[in-house]
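Okay, got some structures for you below.
Every read-out reported here was derived from the displayed coordinates using simple, explicitly stated rules and does not represent laboratory data. Owing to the predicted nature of the structure, the values given are computational and were not obtained by experimental measurement. Cβ atoms are built from the backbone, for glycine too; each structure is taken alone.
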Structure P
Amino acid sequence: MSLQIDVVRTRGLGDSTYVLAFDGIGAVVDPQRDVDRFEAVLNRTGADLRFVLETHLHNDYISGGNDLAHKTGAELIMPAGAAPVFRHRPAFHHEDIVAGNLAIRPIHTPGHTPEHTSYLMVIEGREKAVFSGGSLIVGSAGRTDLLGDDRAESLARLQYQSVNRLAALPDAVEVLPTHGAGSFCTTTGAGSLTSTIGAEKRSNRVLAYADEDEFVRGQLSGLVPYPSYYRHMGPANLTGLPAPTLEVPVLDTIPPGVTVVDGRPTPEFAAGHIPGSLGVELRDSFGTWVGWVTEHNAPIVLVLNQDQDTTEAVRQLIRIGYDDIRGVVHTLTGDLESFATVDTATFNGAITDGAQIVDTRAPDEWELGTIHGSILSYVPDFASGTPSGLDTSNPVWIACETGYRAAIVASILQDRGFEPVVLTGAGVTDLLKRTSESS
C-alpha cells in the first residue's frame, strides 16, 4: 500500500490543494470553494473521502472545506484555535487522528496565523509527508502581517519556532505547502510547489538565520502589498459559506447598478468597450485583480467573447467571495469607448516629448529601474484615487511590464475623464533597455 498525493494547483492564487489516497482512505487538504475539482480527482483514485483538513483560516480565499465535508459526509478537521461557527473536529497538537494504518498528526505551527496547524502523515508508523500550509514553504515561509501590522512581529516570532519545529522532522519527509510561488501569502523568494525537509534545511533561507531576531527582521522586510479583499476572507471562513452555482445567464442588456467587468483580450477591450467598464483580461490572475480594485462582492456583469470560458471567470470570482454575478454579455451594442495601444518605439517617443507617464508596476519592481519623471503608482492605488499631478487635458501614457496591468489602470482613468495610451506586449524594462541602447 502506497500513499498517493495529487496536487491541484490554483495558479491565480499561487496555492495548492492536496488530494491524498491511502488504502482506500481519501483526504483533501485546504480546498477552495469550487470543490468539483477535488471530487473529480477523488473519483479517479477510487478512495472514499474520510477527512477534509484545513491548516488555517485562509486570508486569500474562501474555503470549500465545510461545503465539501457536508456534500460527502467526510469529517472536517480544523485547528483547535480556529473556532468557526460550524461543526468540525478540532485538531490538537500531537493528538493523532487514526484511520487504519494511517495516522494524521497535527502539529501546532502558529505564525502565518495564530491557530495555524500542519498535518504530518504517518503511514504504518513511518513519517511520510507534512502538509505545512502557510508555515514552512519551499524556499521561504508564510508572511505574518496579514492580520495587521501590529501583530506582525509577535506572529513572526511564533513563525520562527514553527518552521524550526518542522525542520526537526526526518529529512525524507515531504514538505507540501498550501502557499507557493505567486501567492501574496508568502514572503519573498517562494520557490516551487513541493520539497523535502532535508532539501529545505540545505537551501531555505528562513532556516539559516542565526537567531529569532534576525529571522523576524528578515521576514518583515521587503513585503509586497497584498490584495484588499483579504480582509474579508478570514471572517467569511468562520461562517462556512456554501458556494453559489458556477452557471450564470447570458444577458442581452446591462442591468442598472452593476459593475461591468470586461475580460476580453486587451486589444479588443481597447478597440471598443462599454463606457465605465473595468478591463481585466481573463487570465489566471483575473479574480485577484478584480477583487483588488472593486468593492468587495459588488454585483457584477461579465463581458466575454463566446469562446472564452465563462465558468473559469465565475470560479475565480467566487473563490474570493464575489457571489453576486448577474450574468455575462457576449455582444456589445450602443455607443462604445476606446483607447490607443502602442509599441515601445511610439512610447519612447512620447517619453522624449515629455508626455505624462504612469508606471503601474509594484513597488519592488520600481527598485529595478524607472523612467525619469514618471509617476509611480501601483494598480491598486487607483481604486481609491487618482495620483496627484495627472492632467486630464493631455494623454496619460501607461506602462507596466506586459500591458496587462496598464490596461486595468487605463479603464479606471478613462472612466475619470482621462485619455489613456497603453504600452502593450512590452513594459518598462523594455523601454529602459531601448533607451540605454539608443544613448
Structure Q
Amino acid sequence: MRCSRVDPLTILLVIVLSVLSALLYIFIGILPGTDETATMAPVALMLLLAGVNPLLVLAWFTASIAAFKMADSIPVALAGIPGGVMAVPQVPDALVAKEHGLADTILRKGIASSAVGQFVALATTLTLSYYLMPLGDWLRATDIVLGVKVARWFWILLIGLLVLALTSKNKLLALLSIPVVALGIQGLRAVYGKPVYISFFLGITVGPLVVELLSILHKELRKSYERRGLKEVKLVRIERIPLNPLKILSGEEVAHSTLWSAVTSVLATVMSPVGLTILIGDLLKGSKRDEVRGAVLAYTVRDAIKNATYIGGTVIPLLLIGQPTGPMAAGPAMPFFTKIESLGATPRDYLLSHYSYSTIALMMLAASAIAFIVSYPILVKYSRRITLAVFRRISAEALYGLFIAIVVVLAYYDAKIPGIFGALLISLVSGLLWKLGVSLGVLFMTLVAAPTLVSLLAALPV
C-alpha cells in the first residue's frame, strides 16, 4: 500500500541523515584515491541490512552523491591529486589552470557547477522516469530466447556492458572477461547452493584494494613501495571565494553545465560516468583555441557531469527500469537492487510499493538541497583547511581496512566460511583485471547479467 504522506519523524530523520551524510562524505571525498563504490555502497548496504527504512537510506545516498562529487575535485584544484576516482579526468585541466595561477578559479567553478549538475540531473531524470513509467512495465516483461526466459531490460544491460567493455583501456580482455567472470560467478553460486549476490558485489568493489594490499606480501613489490617513499604534496593558496554560485560561473559555463548534465544523466542509464566525463570534457576543451580557457571550461563542466551521471545512473534504473542497467546502478547504487531479507524484497520494490512517486522524488530533492546547504558554504570557505586536515590526520589505509572488514562480515553473512573465500577469489580476479585495464563497471554489470548470460551460452546450438 502506497503512502502519499510521510510522518514528521521520517522528515526529521531525512534531514538528520542528509546532514550527517554530507559532513561524512566531504571528508571522504577529499581523501586521495577513494573509490566511490567502495565508500558509498557498503555504508548504504549496512544501513539497509540494519533495518533502516529504504526511503531514509535513499536520502542518505542522494546526499552522499552531492557532497562526495562536490568535494572530490578540491584536492585536484589545490594539489593536482584526485579525491575520488571520478575526479581523475580533471587532473590535466587542473594542472594547466594551476600553471597560470587559476587554482582558486577552477576550485570555485567546480563546486558551483557540481551543484548545477545535481539539480539539473534530478529534474531531468525524475521527470523522464515519471512520464515513461509505462515503458518500465514493458521492459520488465520476459521473452523466450533459445528456450531461456530473458527480461527485455537485459538487452539494455548487454548493450551497456559491451559499450563499457569497448571503452575500457584493455578492450579485448574486457570482452573476454565477460563470459569468463559470468561462468565463475554462477559456478560459485552452484557451490554455495543459493544465489549469493552481496559478497560478490562487494568483492568486486574492494578488488583493487585487496590486490594492492596483498602485493605488499611480495618481497620485490614491497621494496618498490619502500623506494618510492612519502609523496610531498603542496597546496596552493586561494583567494576569497564568493558564497553566491551565480557570481562564479559565466553564462557559457552555466549553459554547457546545464545542457550536458541533462544529456549525460540520461546516457548514464547504460554508459560509464567516467567515460562520459572524459568524452564531453575533451570535446569542450578541443573546441577552444586558447588552452587555458579550454581547460577551465572542461574542468568546470566535468564537475557538473560527475554529479549528473551519478544521479541519472541511479534514478532511471531505480524508478523506471527496476534493474541495474548501467555501471552506476550496478556499482555504488547496487544495494537498492539487492534483496534484503528483513524487507522480503529489494529496497527498490519496497520504495515503490510503500511510497508514491512524488514522495520519493521530493525526498531526493530535499536530500540534495540539504547536502548543498551544508556542503557548499563549508567547501567554499574552508576547502584549503579541510584538505590540509584530511591529508595530515586521516589515514586512507585505515579507511580501506574498514571497508574490507565490512566485506568479510557480509561475505560470512552470505555463505559462512566458504563465502569469505569466495569473496576473496572474486576480489583477486576483479583486482587483477582492473590492473590489466578492465573497467570495474564491466565486472559489476557482468554480475547482474551472469544468470541470463550463462543460460544463453549453455543454450547455444553446438
Structure R
Amino acid sequence: MSSTLKQLQVKITSAEEVVNVVKSGDRVFLQGAAMTPNELINALCERYKELNDVEVISIHTEGDAKYTQEPYTKAFTLNSCFVGGNVRKSVNTPDAGYIPIFLSEIPWLFKRNILPLDVAIVQVSSPDKHGYCSLGVSVDVALPAIRTAKKIIAQINPYVPRTHGTGIIHIDQIECATEVNRPIHEHEAGIISDLEHKIGSNVASLIENGATLQMGIGNIPNAVLANLNNHKRLGIHTEMFSDGVLPLIESGVITGEEKVVKNGKIVSCFAVGSRKLYDFIDDNPICDFRDSGYTNDTARIRRNPKVTAINSAIEIDLTGQVCADTIGSYQFSGVGGQMDFIRGASLSDGGKPIFAMSSATKKGTSKIVPFLKEGAGVTTTRAHIHHVATEHGVVNLYGRNLQQRARALISIAHPDHQEVLEKAAYERFNGRG
C-alpha cells in the first residue's frame, strides 16, 4: 500500500473482498472503454454461485465481459447503453438488453432515478496529496454514475492518467478498493488504405480554417485528420478523440483559439488510443474531460463556430435515412452521440454535419441502398442529414427533395451498384427519380 493511501486510511484489500459490497438484486455500473476495471469485474463474476439478479449497466467495455457468458449469466444480466464487440452476441439474445439512448442523456438515467445505481465500479488514478483520484480517460457516464450510486468501489492504478476537468473523486467517497499495476487498455492506429485516404481527402475539403471538430476513432477519422496539415486554428469539442489529433497539435494546426466553449482547450468525455496519447493527456491542462451530459449537450456544442461533426454509417437509404447502429434487426453498436453532434453542428454558425463512409462493404455490398434493411434502426433521420462523403465524392442533401437526394447519393455510390440504385429510384418515385 502506498504511503498516501496509508495516510488516508482508505480500506485497501483484495479484489475478492472489495466486490463483496455487491449484493443480490443490485444494479451495478461498470466504467468503460480504456478504463474498464477488469480485475474487479472478474472477481465479481466469480461470485456467480452466491449472487442472483444482479443487473449490469455500462456503455462500451473492454475485456471478456464474463457476465454475459455461461455460467455467469445465472447471476448477472447485462442492460447496456452501447454495444461493443465483447457483448454483441449476448445483446442479440434474450439473455441481455440494449437501451437505445443518446450519449448526452445517459446521465439522466442515473440522476432522475430511472435506473438508480446501487454500486459503481470504477478504475482510478492514485490519489494526489489532497486525496483526490482521477477517473482517467473515461469520464463520460462514469462521473454521473459515481455521483449517484449508493456505493463506489474501485481499483487504484498508477497507470491511469490524471485528467483535468471534472472527473475526480475523493478517496473518502470510495467504500473500499484494491490496487492494480498494469497499463490501461490501448488501441493502436491501423494502416490507412488508399480508399480511406480518398474519403479523408473528400471530407477534409469541407473543413474550414477555425472549425471546431468532432470525430471518432478508426481509420476514416484518422484519414481526415491526416489531410488537415495545411489547415489553421482548428479546435476540438468532441465526445472522444484518439492519436490522430497529436500531430496536428504538435504542428500548431489545432489551437482551439476560435472556440467559444473552453477556448484553447480540447473538450472530450473519453479518449482511447496508444500509450503516447495517454502520456500526452496525463496532467495536461489543455485537455478538459467532462461527463457526456456536458460534452454532448447540443445547446453547448452549437455555441462553437463552424462545428464540423464527422460520423459514420452502416447504410444510408436513397432519402437520407442513416442506420449506424444495427445490421437489420441485429444490434451492432449503439446510438451513442451521433445525433447529439449532428444536431449541434447543424445549429452552429457555419457548422457542417458530415457522414463519411466507404461506398461499399469489404464484401462489395453497397452502403447506399434503396431501403434500409428490415428491422434496421434509424440513427439519424433524413431531416437531420447534410453532407455525405464516400471515396467517390461529397454531396449535400440539405434542402433537397427526395428525388434530388436519390440522384445525389447515387452519384457517390460505388459504380458497380449505380444502375441498380437508379432503377430503384425510378420505381420508388414513379419515374421521377
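With distance in nm of label points 7 Å out along Cα→Cβ at positions 88 and 424 coming out at 4.4, pick the structure among P, Q, R it was computed from. Before the final figure, lay out the partial values.
Values: P: 4.4; Q: 2.7; R: 2.2.
Value 4.4 for distance in nm of label points 7 Å out along Cα→Cβ at positions 88 and 424 corresponds to P out of P, Q, R.
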A value of 18 was computed for percent of Cα pairs over 39 Å apart; which of P, Q, R is the source structure? Q
